[in-house]
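So, here come the structures, one by one.
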Structure 1
Amino acid sequence: MQTRHAVLGLVLVVTTVMGIRGVVAILDGDVGIFARQVAVGGFILAFGVALYRNWDAIGT
């Protein structure tokens, strides 16, 4: 169970960093980097949440 929470914490940290990078990019006026950060951050968050929710089913 501790590993499950650690994975979710790591996913949240990475997603937060991607969000911060996206905000910095939009403030600099670089829409392309902003879109990339949002897209990749969204994929990472979706994968991490799905992994967390299905942790028991995947481990069997």
Structure 2
Amino acid sequence: MSICALDGDDVCVGCFRTGREISYWGRLTPAWQREVLARCQRRMDGDPAPCAVAVAELT
């Protein structure tokens, strides 16, 4: 899927990133991108993993 579609929990039904993770993706370091992907896997497995992006982490 190349276009994200968010569900009622603000999580993409295709890639499982949150809306915030999607919007900050290009500004994340490779390490944080890997963390987001790890949380996506947890979400795919049914775990409501919290969003990896916080404004404090980007400053």
Structure 3
Amino acid sequence: MLLAANIALSIAMLAVFALAFGGIFLWTKRGDRKRGLLMLAASFVILVNVLIWTLPNPS
């Protein structure tokens, strides 16, 4: 189970970097502001999910 969770978190972080890079690229180079901002928002949501998953238990 731990290995699967680590792999899932790694893939999620790769998705964060890919979405952030793609969103910035679309927004600045292509002028597609709407899709660029949506990609940046998606990367932020995934990043927050990864941060939540990696927080230690309060107990």
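Computing relative contact order in percent (Cα under 8 Å, 6 or more apart) across structures 1, 2, 3 gives 42 for structure 1. Among candidates 1, 2, 3, the computation of helix-only ellipticity at 222 nm (-39500 (n - 2.57) for each DSSP H run of 4 or more, over all residues; to 500) that gave -27500 used structure 3.
Throughout, read-outs are computed from the coordinates displayed, never taken from laboratory work. Everything quoted here is computed from the prediction, not taken from an experiment.
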